[in-house]
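Values in this text are rule-based calculations from the coordinates and carry no lab data. Remember, predicted model here, so these are calculated numbers, not experimental data. Cβ atoms are built from the backbone, for glycine too; each structure is taken alone.
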Structure I
Amino acid sequence: MRHQEHHLFPLNIEFDLLDAGNVVHHPNYLVLCERARGKALDDLDIPHAELLKQGMSFALTETHSKYQKPALLGMKLSVITSCINFSRATLTLQQQLVAPNLNYRTLSGYLQKLPEDFIEQSYFWIQMRLVCVKLNPLKAQAIPDILIEKLRLNKNG
C-alpha cells in the first residue's frame, strides 16, 4: 500500500474458496484482496490489531471491480496491491489477482516496479476507496502522521 509501489502477496487457491461450480466463489475474491491488504500493512509494521488498539481502522466506502477469468483449485496466484491516490483521510487502492510468470512466483513484499513480464494472466481487478476512521465514536479522521510516513504519502497530497 505504499504510494507508488506494488505489494505482492502470493497465495494458493484452496478448496474452502470454491463454489459448487468448482471455481472461486465471487465474494472470496474480496476476501483474498483483504488478506493481501492486511499483509501489506503487516509488512510495513502496521498490524491491523495495533490500529484497532489505537481506536482506528480503515473503512471501505467505494469499489469498482471486474471478474476477468475464474480462479481454480490449486492455482498459485498473487495479489498485487497499489496505492494509486490519497487524500488526508482516504486511500484509493488498486488490487489485481494474477497468475505470475513462473520466474516470479515466489516474489512477495514491496517492489518499486513490477517486472514487465510479471503478469501471465489476470483473474480479478478491483479499485477501492478506504477512509481512515476513529472507532469510538465511529467517524472519519485524518490519517495519522506515523501512517503517512510508513505509507510514504506526501502530506501535501
Structure II
Amino acid sequence: MPWIFDVIVILGIIIVLVLLTVRLRFKLLNLWTDVSAKEVLFHKLLLDTTIIFYENKLLIQNEDNLAIIKKLSKYRKKKLRNLLLKERQDLFYYLNTIYDDFDEIEDTNLDVIKQTFADLQKARRLYNTKVLVYNQTISVFPTRFLAIKMNLQIKEYFG
C-alpha cells in the first residue's frame, strides 16, 4: 500500500512540472509574438517617417542638413529590417537631427511630419521596452532551457 502513495506523489509532481512547462511555453510564445509585432510596427514607422521626411524635404531642408537629407534618399525603398542595426540606428539619428532643426518652428505644414516622428518615437520606446522584458525573460535560468528548445533568439535592442 505505501508504494501506491509514492506513485501518486511522483505522478502529481510530474503533472505539476508538465503544467508549469506548458504555461511557461505559452508565456514565452506570447512575449515573442508581442516583440515581433512591435518590431514590425517600429520598422514600418521608421520607413514611413523616412519617406515623409524625404517627400517634404523642401520644407525642412536648410544648409546644415542638406547632406543628411540626401542620405535619406537611399533608404526610401529598402526593407529596413534587413539592414544592419548600425545602419538603422544611423537612419534614426539622421531623422532625429533633421527633426531637431525644425522642431521649434511653428508651421502647420510641419504638423504631419512632427506627428509622424512622435509616433516613431513612441513605437521605438515601446519596442525597446518589450525587447528588454523579452531578453531578460529568456535569459534567466529556468526559461533559458525552454527558450533554447523553442529556438527563441535574443532580439536586438534598438537604443
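One of I, II was used to calculate helix-only ellipticity at 222 nm (-39500 (n - 2.57) for each DSSP H run of 4 or more, over all residues; to 500), giving -26000; which?
II
Quick check for you: by distance in nm of label points 7 Å out along Cα→Cβ at positions 14 and 110, which of I, II is greatest?
When distance in nm of label points 7 Å out along Cα→Cβ at positions 14 and 110 is computed for each of I, II, structure II gives the biggest number.
For structures I, II, which has the highest computed value of Cα Rg over 2.2 N^0.38 Å, for residues 6-53 alone?
Max of Cα Rg over 2.2 N^0.38 Å, for residues 6-53 alone: II.
Distance in nm of label points 7 Å out along Cα→Cβ at positions 38 and 142 was computed and gave 2.3; which structure, I, II, did it come from?
Label of the source structure: II.
Once Cα Rg over 2.2 N^0.38 Å is calculated for all of I, II, which comes out largest?
II
Of the structures labelled I, II, which one yields 3.8 when distance in nm of label points 7 Å out along Cα→Cβ at positions 62 and 134 is computed from its coordinates? Don't skip to the end; give the middle numbers.
Values: I: 2.4; II: 3.8.
Derived from II, not from the others.
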